[in-house]
Structures are given as structure tokens and as C-alpha cells.
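> There are structures below to look over.
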Structure I
Amino acid sequence: MTVRYPQPRPSHLLGATLIVSLAISLTSQPALAGQLRPADLPAGADAVTGAPAEAGVLARAFDTAATRYGVPRDLLVALGYSETRLDGHAGAPSASGGYGVMHLTSNPKLRTLDEAAALTGLDRDTLRTDSSANVTGAAAVLRSYADAAGFTATQRADVNQWYGQVVRYGGASTPAVARLYADTVYDLIGTGIDAGTADGPVRTTPHKVAPNRGALAGVAPLGSSDGVGIMSTDYGPAAWAPAHSANYTVSSRESSYPINYVVIHVTQGSYAGSISWFQNPASQVSAHYTIRSSDGAVTQSVREKDVAWHAGNWTYNTQSIGIEHEGYVAQASWFTDAMYRSSAALTRHLCDRYGIPKERSRIIGHSQVPGATHTDPGSHWNWTYYMQLVTGTTTPPPTGWTTTVDNSTSGRFTASANWGTSTYSSQKNGVDYRFADPVESSDPAWYKVNIPETASYRVEAWYPDDPGYNSSAPYIIVTPSGNQTVYVDQRSGGGAWRTLGTFTLAAGDANKVGVSRWTGGTGLVIADAIRISRV
């Protein structure tokens, strides 16, 4: 049958007129009414959030903090997800001194952790290590920003009015990075979130959003396709957001030093947050390029001729290009196919430009730099796949166990009657594929796989692409620590295996990968085939 094509989703969110200030002081915030007091808590309630004890811990924290402080719940969730994917990393700080699922920060420029302690009465150690307290602290900080801006109750209830407060929370140094940070949060509100966490699942429903960007409405987004944004002069696909001059050394490479290496890093933080950190003179760090997880977007912060401070070894700094990758070493879900492909294309370009051999002795991880104290990119980084992309030999999967499940594989695929069957596209895997309209309900199509042993596996998806297919199709990967969701633009990149990432999968015969209908993207959601390979 022929499937119909809905109208494409607008590529940019709508702006409004609220004036946003990037320079409001982060100190002397007003005290908040309704701070948590043990005497106010109902019987059986959580001691930090006051939420009923029977719900999931993190979901309860978001619910209660949103109600108590009058901050939209989905805004809180999206902000946390954009920073950490709701992983508190056991209280360990990010590269920029951010803690917990909400990335409460304590560095010379941004002190949301200190603000949260003053506003809630909770001590800093609790705010750093307890996820419920961390969410409470972030909500209190955001509410204090809203109070300082004179928000009414009606304005607080409208998620689109909080754009300026999100900007302030992120602490970006330049308007372009401030817009990048806040737009990322609002994009997540638009698509919805289905996150599995160590403290239970956290979900939000997709919303149509039109954030009130105020003065930032006239700021070109980094790397905007209309050519207005400032682009790199070294590497065409990259946006340009320069690091502070205190964080790198001006040079004239390759006259002053040869360029012999590419060093692969993981940011231990978000894309926008890391770019902003390079612009903070107190950071004393920088990298030449940063790659975004969701779509492989690239931003350059230091010219290739100059020496970025990324490797912790002066000799290697002078002789290398540093590439940061958004995410955290311990979380495999950040390492998407879009990121791998974008990064590999950049590395291939650098190798060709500077005559660097495309081999592992010259394309190295930060952990391989002599004297390194860092572990990035870590065990979840798929070096085999990455080097195949760099050298152009990506077709075969890594040797070892692999299995493919198509939508027509007997006993291995299930979907409700809401999913139709189509043979329309010649890019299909097998005889046909399944499709469904996006709705505000998961209703997933599931692939059942018998995993031989608990280990790391690469998960790939096959789908036909078409302009009428979904712009943000959610693939759900079931892991021992909870479901992880990867969003795929099914309007392009089809007719081939597309890597969703490397994940820990538990041994046993069960549903391991799903395709959900719950998305803020437009177009039909497609479920065709998946492939899982031991790595």
C-alpha cells in the first residue's frame, strides 16, 4: 500500500518578545516561601521532596519540586536531561564543576549549587549526592530567577515564559551559546522524554513549544543552515564559538609545531555547557572541536593553527588536534551513530589535511596520552567502529555474535493493530515494514532477542527513509539500568544499518529494542529491522 505523508515539522521554534538579560547577578537572590520543613511533610513522605513514598524516587522528586516551587515539571526534566540524561554520576563533578542530575554548578563564574544551598537550607554535600535534593535545589534556583524577573502565577504556569531563566541557569558567556543551551532544553520539551534511570523511569509528554526568546530571538543559532550563524574557517561543517584567550596558546602550526595526532575526548558534560566552559577564563582548558550527541553537530572553539589545552601534556598539546564528544564516560547512550559519523568525518579530514596516518597509534584517546589522569573516551567508546568510519571500511560488523530481527521474523516482532504494514519503499529490509502515526502514547513495536550473556552490544536499526517519515522516531533500548531512548530522524539515512549506540544488554530471551509512537516529531513512525552485535 502507499502511505501518506504528513506536512514536515517546522525547522525552527517561534520567538517572542521577552527581553533576556545574560548579565543578571547570580548572588543576593530573594528567599523563597514554602521551603521544605520536616513538620510540613505527610506521613511516609520523602524527607527531601515531600512526595508520596510509593512512586519512583526521581519521578517523585520532579513532581514535588515542580509543585512546591511553581516551576513547570517538564521544563525541570528537560533541563536535567539535557545536562546529564538524568544520571547523577554518584556525586562526581562534571568538567565544569556541575553536580547531580540537574548539574548544580560551583565554579568561579556559575554558582547554582551555592544558590540552591542558600534557598533550600540543604547542605552542599546532600545537594551534590542526593538526586531528590538536587532536583529540589534546581527548582528553587529557577523559581528565584522567576521571582527576580517579577513573574506572576500565570507566567510561571506557561513553560514558554521560562526561556530567560533557563539561559541564566546555564550561565553561557555569549548570546549564541546561550541560545544553543536554552534551545536544547526546549527541543527536548517538544520531543518528550522517556528515560530509564537508576531511580526509576522519568517521562514527559511531547508539547508544541514557542519559547519567548526575547533579545535572543535575533541571535543566529550556532551552525544555522541559513548561513547567518558564524561558521568555522578551518572546517566547513563546524560552527565557530571561540574559547577565551586565557584557555589556549596562540601559535602558527604547522610552522611552529607539526600536527601528528588526533586526541579523542569525552566532555563529562553537555555540548552547550562544554562550549561555554571553554569561554570561561577560569577553566584553563579548551579543545579544537566539540561534537553533539543527538545529531553530530560540530562547534570549533580553537583554530587548528593554535594550541588548545586539552591533553594535559604540553608536547601532545602542541602536536595534536583535540576533539571533545558530548557525554559521560560511564554512559554508552551518548555515543550515537550520528556522533561517530560526524566525528570520524572530521578526523578523516584532519588526517588528510595534515598527513596524519589513519591508525590507532596516531588517533588516540585522552587516556593514551603519556601522564594522563583521565580515562576518556572509556570502555564504551567503540574504537573498532570508529576507525572503520575513519578509514572507510565500515560494512562488516565486529567479529563475534550477531543477530538480526526483521518485522516479519516469526515470533520475534510484536506490534498492536495500530501499526500498519507497507511495501511502499524499495529501501525496506525484507518483504515489508511497519508504520504508525505518532501519538502521545508509547504503543511500541517490540523486537525480541535472545541475548547469550550480559555484555556490551552494538544496536543498529534499518528503516526506509522518506520526507513523510518521522523526524524524531524514539528507539527504546532495554538495559539492566533502565530503558534508554535514542531519537532517529527517519527522513534520511535509511536503506542501511544505522548504529543507535553501544549498550549493556542483559542475558535472556526478551524484548530488547522497541520503536515508540510517543514523539513530538512529525511524520509516520517506521519499524523495520534491528541488528544486535557483541562488541
Structure II
Amino acid sequence: MALKRILLAGMAISLFLSCTKEKTYAPAEPFSEEKFNIFPKPQISPNSTTGQSTGWVGDVMPSYVNGQFELFFLHDDPDQVKQSSTGQHAIHKLSSKNLLDFSYDGEMIPYGNKSTQDNLIGTGSMVKAGNTNYFYYTGYNANNSWLQNTNSALVSANTREAIMYATSSTTTGWTKKAGFALKAPDGYATTDFRDPYVFYNTEFSTYWMMVSAQKDGKGVILVYTSTDPATDNWQLRGPLSVEGDYLMLECADVFKIDDKYFMLFAEDWSTSPGTHYRVASSSAGPWFKPADGMDMFDGHQFYAGKTASNGTERYAFGWAHRRNPENDNGVRTWGGNLISQQITKLGNDKLAVKAPSSVKSYFSKDADAIVSAQTGTVSGSAGNYTLTGSSSASGYRFAALNGTTMIKGKLALSNLNGTASINFNAKTDLSGSYQIRFEPASKRIAGYNNGQEVTRVPFVFEQGKTYDFSIIVDGSIIVLYLNDQVALTNRSYSAKGTSWSLTANGLELKVTNLKVSTH
């Protein structure tokens, strides 16, 4: 879940928004609806009767059931809907068998009103016990009339956040459980108690509920256990030991690959915000960063990543922030597009990501990139280029990108002191309004919007080593994949229908087998 401050219709309204604490974001303004083929958002279907509504994807709560990925998510309504609604962030669902073709199934669990705990709904998870599916989620209500309720019949005082649940014999038709509200235990903040991740822990043969909580200004993961969710009896086991110091560890998720357990969590306050991970030999911890300290596989634009497996592969699902207004000068704001990535184990304690195979196969028509301009010392043709930027910047500009496109090839950097960049909305000097920059000396790849850094992911480059890369451009979403190890999700509204470029500064960049692929 996230709590942020939003101004709507000139009126300050405190709103619960996904897994982040208080930030200031302006409301999104009306814009021309974008078409996305790879990274979907809620878009109403003709003649729909399932509660569909145009909007955006917030925190994703994925499951694999019924032979498909059923991707529950917090639905962020357009501003004109929010202004007249009784609450926010109903849980909606997208479903897909291949993570390329999605159906939008509409509303699953509605929000409440100012007199209910779930005036706004926050992140949760689904677990099956017996023949019943339990969907645990966060109820959020910050209205004074709710928080100041002193009704003596209440078992305990109303709190801003509490854990709730709904049940279903399928994955639709959910019924909220009246009277259930798990609240923060003594010593923990009642304002930050959210994001229940519930699963059957085979290591301990019991159900676990992991909750994002806060104690003494520091984020912690609390664990509750139960032998049967039907009893509503959840016993506090205690906090997990998680390396690092964050304000909150939101939207936690745990899974096992080979002999290692991995935990994902999101945070939005440090100098490297986004989805982080930890590794352990037991689900009980202790949980440590990977040995090299690099604990991210994507940047800030892939937020609140959680996973699901089809029994063979595991995938991480997050969302990419949109901007307000919907252009490159807008302010980063909550909610956006669904991003799906295949997640794998790398070595003993690392996670890696790559594009799902179905997405790769979507791009079946390869063509050479068409050079439209060049600068500095460059050479090459037919997809093989050398940019000698050792003494002064050099680069190539290529023809405009139209429609959903993949740029792919191989690259190598001659040294680790300079930088190489892929630029979008490229100008005559080959710079771009959006830039993905390889920064080997800083051991990272970063994204810059109008010269301002907006996202980054750690990566250790080796001098002269050749790396495979691909870049998917789908509407205003741009996702870089490097060597099936890391990704960098980006948002650039100006990339559509404009030129792009490759540049090198302080090093020699070699690019081979460069292709532009379409469907």
C-alpha cells in the first residue's frame, strides 16, 4: 500500500495509494488514451458487464490458478471518478495464460466507505485452504470520523490500517468477512500495518502471514501463523531479521529457488528506491543482501514487484509509474502499467530477470536499423557499428520508432571510465529527451528524463565483454534487458514516433547485430 497526498479539484484530500508512505503527487490530467500491446492497463471492453473501468494498475497481487496467471491489482480510477467515489482502490483482475495476451476481468473486491475500515483498499494476497480461497488485504481509513470513534462497543479503537479478508470458492464472487480486522500489536505503529502476504509455509507446515509494519520509525516484517485460516486465529510469531534500514518494507513476497529462499520488498524513501530482494537459507531468516550488495534487478519504475509461478517458471509483476500530466514534463504519480518479467536464480544468491519468452517471440520481423545521422568518429554498416568516443563524443541517430518495437543486439565497452547511452526523441546533436545511460565506473545503468535521473539499477560491467541487450518500446513504456541479468523499466512519452540514437563519451562502444523488430 502507499499513502500519499493528492490535490483533487483544488481540495487537499488525504488518500491511501499503494505501497508507499506520504509523498506529494499532483492529480493526473485527462490525456489521449494510449494503446499498449505488451504492458497493459485497465481499459474497458465493449459491452462489458464485469465492473471494468478505464484506469491504471497499482500494486499487483499475482496467483497462478485455473491454468493461468490471475493478476489481482489495486485499480486506480481516473480523477473524475475519484471525485465522486465513496472510496478508492477496489481490487480488479487481469488474467493471462502466456503473459502476452491479457483479459481484463474487472472488479473483484469493492472498496467500502468512510464508515468502514476499507474506505480505501491496499495490497494483499490470495491463499487457498481446503476448498476456500482467502484474499487478505489492507483496509485503510484516515477519516477523522473513523479514527476518533469512541464507541464503547468496539473491541479496540479504530486504526488507520488493519488486515481484512474476503472468501470465495472460486477466484470471483468474493464475500468480505464481517468483523475481522487484524491490527498492529503493542509497540508497533497503528498507521503503518499493511500488505499481508499469506502462504502455506511447507518448511514449518503451517500458514504464514507476513505483514509490513513499523516500530520506532523503522520498517519491519512481522510474521503471524495459523493452522487454519478458517479459524481467524493468527498468532504473532515475531519480526524477521532483514538486513538494511528502511522506513517501510512494503509488499513483501517470499519464494524458494533450489536451496535458497528469496524475499522481495518495495521501498520508496532511500537513495535507491524500488523493488529490493534478500536471500536466506530458511524462510525464518536471517535475510541478507546478496554477497555483492547489489539487491535490485530493476529500477524505481518497476515498483512493488511480487511473484507467481506456473510450476516451471517464476515471474515478477510490478507497475510503472505514469506522469501528471501525461508528458515528459509531468510529475511522477502513482499507478501505471503492468510490467511482467521472468525471474531466475543467478549463481548462489542472486536473482536475474529477462523478458518472457512469449514477449520475445511476439517480435518476429527483424530489420536493420536505418541510420539518419552521425557525429564524431564512427564506422560501420548493416547492424555493426563502432562509436569511438574516447576523445570526443560520437554517435549514430536512427530512423523513428513506430508502434510496438524491440531494438536488440550486442554491445561492448572498451573501458570502464566513460559512458554509453541509448537516447530517445533524439535531437540533431544526437542527445535525447530520455536517456538510458551505461555508467560502468558507477557500476550501474540509469535512466534520465530531461536530464534528471529518475531510475537506476546496479550492474557490474567488464571491460571488452560482449553483452546481449534488448529494448522493448510499447507506447510510452521502454524496458531495457541486459544479458538476461537486469532490466530497467522507463517511461517516456516523447519516444513514440521519434528518432533514437546511440552515443559514446569517453570510451569506444561496439554494437553488433543491431536489429529493429516488430510484430
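Quick note: the coordinates plus some simple rules give every number you see, no bench work behind them. The structure presented is a predicted model; accordingly, all values stated were derived computationally and were not measured. Cβ atoms are built from the backbone, for glycine too; each structure is taken alone.
> A value of 0.96 was computed for Rg/Rh (Cα atoms, Kirkwood Rh); which of I, II is the source structure? The partial results should precede the final answer.
On the way: I: 0.96; II: 0.98.
Source structure for this number: I.
> Please state which of the structures I, II yields 2.1 when distance in nm of label points 7 Å out along Cα→Cβ at positions 311 and 335 is computed from it.
I
> Could you figure out which one of I, II the value 18.9 for mean count of other Cβ atoms within 10 Å over residues 103-110 was computed from? Mind dumping the intermediate values first?
Working: I: 22.0; II: 18.9.
The structure behind it is II.
> Oh, and also: Have a look at I, II and say which one yields -7000 for helix-only ellipticity at 222 nm (-39500 (n - 2.57) for each DSSP H run of 4 or more, over all residues; to 500), as calculated.
I
> If you work out FRET efficiency 1/(1 + (r/R0)^6) of positions 95 and 143 (r between Cβ atoms, R0 = 25 Å, to 0.05) for I, II, which one comes out largest? Don't skip to the answer; put the middle values down first.
Working: I: 0.35; II: 0.15.
Answer by largest value of FRET efficiency 1/(1 + (r/R0)^6) of positions 95 and 143 (r between Cβ atoms, R0 = 25 Å, to 0.05): I.
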